[in-house]
Structure P
Amino acid sequence: MKNRWKYLTALLLVLFIAAGVYFFFSANNKKSPGYSLSILQNSLSSHDWATFQKHIDLKSFYGSVFNEVIAPTIRQPSDSFADQFLDGIIQNIRTTFVDSMTEYTREIVTKNSSDKKPALPEQIFARKFISLIDFNNIIYKKISNTKITGNTATVDITITNKTLNKDFLLQVSMRKLDDETWQLVKIINIPEFLSALKKAQTEKLIALNKPISDEIAQEIVISTSNFDIKTRKTRGLSTAFIYKPTIIFKSAEKIVEFIGQVQILGKNNSALFTQKYIVHGPFPIGAKQDYSFSWTLNPFIPGDKVLIEANTSDLKIKETILSVEFENGKHLQILEQIPTTN
């Protein structure tokens with residue numbers, strides 16, 4: 001009997017120790033950045049806006065997005081006067097961007113039906129960011145690393161883009177709240193993430209378009225081309241980009257319309273200038289035709305400014321026939337966006 005009681009006492013002691021360890025780690029886990037991220041995720045699925053707002057500082061989050069992604073596209077490179085002039089305007093745009101994205105986020109969180117999509121913001125920069133980030137196709141996958149330094153933490157989050165079927169790493173910054181839970185403040189690597197996303201989208205689009213591009217090349221082709229950047233004096237200085245392609249209509253079927261696109265690439269193959277053009281026919285079968293197109297360049301647009309000041313020998317041209325329409329009703333069209341998946 002004594003032995004039985006001894007074993008029972010030992011067993012209870014083990015159970016109490018195990019329970020203590022469990023509750024200790026559970027309590028500490030609830031104070032971890034990862035646990036707060038899970039609360040954030042759950043508040044999204046339960047449409048709990050108050051809890052969602054507690055665990056993400058939307059003003060800071062979208063403010064840093066604007067500073068790192070939007071603002072650099074507005075500012076003039078190496079132009080201190082323009083920067084000073086634009087500062088006030090940029091701050092107003094930033095405020096509108098943050099407000100627009102916060103309201104859009106609120107609609108996403110609070111909507112009760114998956115069939116009801118939130119209205120896109122009116123502000124063009126907010127719309128552009130939503131398009132860039134591809135909100136609708138992102139799935140949370142896992143947390144891989146957490147580093148805590150005092151009241152701040154960095155967390156690595158792996159997400160999956162459903163359309164691309166590809167994983168991406170988001171590195172986020174978090175701050176500790178008074179109740180020792182955590183709040184998401186910003187995405188640290190937002191420029192790198194968007195660059196990786198854009199690269200993956202481009203590669204996917206090229207793969208999808210290859211059979212269409214090959215088919216178009218059998219029907220119509222840009223055989224030769226040249227471009228120039230010319231400045232002339234009118235009442236002031238006016239600069240134009242001039243593009244002259246030669247088109248060969250190879251198709252056995254009569255082509256009645258085609259749409260082309262010309263891009264000028266700078267360093268790192270970044271697109272400085274993109275223009276589409278549409279030409280109406282019909283065109284004789286087997287014809288070879290020279291064309292000339294001209295577009296005015298605006299020195300207050302960063303890409304145009306770089307183009308105006310560039311040495312043309314440092315620039316590369318990229319030309320594409322985007323669309324061909326035939327007299328018999330056939331239509332070939334290059335995809336400009338990846339089709340969305342349900």
Structure Q
Amino acid sequence: MNKRIIYSMLIVLGALLILWVVLRNVDSPTSAPESLGALDIEFDSEMAARVDIYKRDYPDSGLHFARIDTGWVVTNAYNAPAKKTDIDNLFTNLNDVSGQIRGESAELYEDFDITDERALQIEIFDEEGSKLLHAYIGKGSGGRGCFMRLAGSPIVYLADDNFISRFAAWNAPPEKKLPTDRWVELALIDIPRDQIKSYKIKRGKTEFEFALLQEPSEDTLAPPEEIWTQISPEKGLRLEESKIKRLHSTLSSIRASGITDPENMDKFGLENPDYTFLAMDNAGKSNLVKFSKPVDDEEQRYAVVDGKNAVYVVPKNTFERIFEDQFKKPDK
């Protein structure tokens with residue numbers, strides 16, 4: 001075989017190689033379209049006035065929020081106050097979520113559990129009822145993400161945040177009611193612990209008052225010390241500072257275990273309770289909490305907080321830590 005034939009064959013081979021490369025790039029998608037099609041959500045959370053999270057065929061099993069004045073309530077939990085931080089985090093995470101395309105055909109929705117029937121839907125509305133966001137959430141992926149699509153688009157993304165797990169809907173049957181208690185603000189005191197300076201505790205006919213007072217330090221060059229002291233009653237049971245500190249720790253972090261129907265606000269002795277406590281700071285802010293008589297065989301009690309339209313459920317052990325544990329007379 002002479003050199004001219006060899007050169008001709010090499011030229012043909014090179015041309016075929018170039019053609020193969022060109023055809024391969026045409027038939028196979030590059031990473032560019034996926035990058036350009038990355039999940040991008042943007043809405044003004046300050047405009048949000050209502051949030052609905054639900055399964056289409058089971059709307060009563062959903063979770064619903066509404067903005068009232070400057071706060072949020074869980075509308076399907078007796079309009080109980082919602083945790084503002086959790087609502088803010090939900091909005092922030094939705095605006096910040098990202099993800100790459102995993103499908104562009106409705107035929108694949110079943111594989112992602114993201115059909116209209118099976119997806120967990122998130123809708124956010126403004127005050128006028130205009131929709132700010134409508135997202136469909138499919139099954140989770142590896143615990144760190146979930147499949148997601150937006151209304152009006154067939155594209156399915158693998159989001160980098162697991163919204164299905166956030167609402168406790170992981171592997172849950174569609175009719176399962178989404179839990180509301182984790183979204184309800186169950187803290188009964190909204191004064192920061194380090195700002196509470198006094199308490200009044202009513203136990204039956206006796207009212208105790210405790211205050212954080214400044215007393216001169218034994219070291220005359222040192223600043224005054226703050227000491228918890230019992231102000232009243234002056235006679236009878238007197239609590240030493242260590243017990244008052246434990247009481248302060250309990251009261252400042254007290255949480256209910258759940259909520260109940262506000263119709264119970266005028267029942268079980270709440271209209272004239274035997275047990276109450278008042279927490280106060282030095283700026284005039286206060287929280288008055290009233291406790292009912294036992295409401296069931298477990299001796300749970302209801303509690304109401306002045307200024308809040310909610311009735312909370314308080315377990316027996318929480319009640320005892322407030323009104324009994326530190327008030328027990330020492331054994332002789």
Structure R
Amino acid sequence: MSNTMILNTAQNSSNLFSLQSILLVLLFISCNLLFAQGDSKHYNFDFNEDSVVDELVVNYFIGTLDFARFTDGATKKQYKLLYQRQENKQSMIKLTPIPSYFLSEKGERALPKIDSLLFSIPLTKKADQSLLWLLDNCLTKTKSSNKYFSSHSTFQSAWLKEKPALPANYRLMMNDSMLVKALYKTQQITDSTSSTYITYLGKFHASAISLNRNDVNAVYPIKTEIPKKFTLYQSAHGIYIKKDSMYAWIFVSDGALYNNIQKLEWESIIDIKTYNDYVIVLNQPYPAIQNSIFIVDWKRGKMVELNRENILSVYPNIRYMESIEVTENYLYIFAKNKPSSDDLQEIKIDLRLVLEEMLKL
């Protein structure tokens with residue numbers, strides 16, 4: 001065998017060995033990623049204090065709590081606690097329905113111990129005003145057949161003497177059956193239980209990336225347009241008002257409530273304008289294109305979502321509303337097919353007609 005043939009054979013063997021090594025490394029990495037995506041922790045302990053050891057299996061998906069399965073050691077019955085991860089419609093609210101077993105005497109003894117193993121976000125008994133505003137609107141949101149509105153809702157603002165601090169993440173246990181039912185409907189959860197954990201991702205009010213400012217790392221809250229009668233402050237996903245020396249939340253954006261995609265890591269409010277005592281909000285459900293306009297009557301605690309089909313009926317190919325202006329009695333909407341398009345269309349709406357209908361609510 002010639003030296004050239006020996007060299008080629010050695011090179012081919014070396015290349016084959018290198019290829020096999022690469023494949024083995026890739027297989028090792030893939031297996032590690034696969035196991036990292038789906039991981040679980042097992043606990044054997046007498047959680048319900050009936051002198052029989054129970055079992056708790058906590059499952060994770062890509063490092064995030066997915067669900068837990070509790071087995072009562074005495075009855076061998078299993079109960080599942082499902083954590084609502086960030087999926088398609090992303091919401092400031094995440095729900096974990098609580099099986100009725102945990103409302104029994106045995107279950108009530110077990111639940112606090114299980115809770116401490118499942119959640120890192122603290123449990124509290126008091127909701128901040130931004131969450132209360134959101135819960136009011138979840139409970140009262142109603143579809144509308146009105147020409148101008150696709151939906152309307154009612155809220156009751158609590159006026160505070162001090163400027164609100166933007167909330168952190170926290171959890172509540174909710175036992176109000178009407179509200180729990182409304183939350184399940186909003187979040188598209190099929191469950192008949194009357195109790196749920198609410199995880200409120202309030203930290204995104206202050207930590208989201210700005211979409212329409214030069215400084216993408218905006219520091220919230222931001223003081224916005226300043227009318228003579230009141231002042232508005234915007235977080236990444238909400239608005240509160242200052243009237244005289246009092247403060248109140250008047251708007252919180254939410255992907256599930258308003259049936260659109262909302263990446264919480266990005267600011268969801270593009271523009272805010274005022275007309276008399278009304279606040280007009282243009283939202284941005286990034287990365288979606290179809291956005292919405294809301295009009296808030298903070299004096300009466302009423303809000304409407306404008307009917308997109310009516311607004312854009314003149315331009316059927318238009319889906320994205322880029323900005324709004326208010327001049328005299330008119331709302332001007334500047335819209336186009338998608339954010340990257342240069343073909344901007346102007347839409348003019350008489351606010352007097354819209355608000356005349358809103359006053360009937």
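Quick rundown of the values:
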quantity: Of the structures P, Q, R, the one that 3.2 was derived from, the read-out being distance in nm of label points 7 Å out along Cα→Cβ at positions 111 and 199; calculated: P
quantity: Origin of the derived value 22, 43, 25, 7, 3, 0 (P(r) over Cα pairs in 20 Å bins from 0, in percent; candidates P, Q, R); calculated: P
quantity: Value 3.1, calculated as distance in nm of label points 7 Å out along Cα→Cβ at positions 191 and 279, assigned to which of P, Q, R; calculated: R
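Rule-based calculations on the coordinates, nothing more; no lab input. Keep in mind it's a predicted model, so treat the numbers as computed, not measured. Cβ atoms are built from the backbone, for glycine too; each structure is taken alone.
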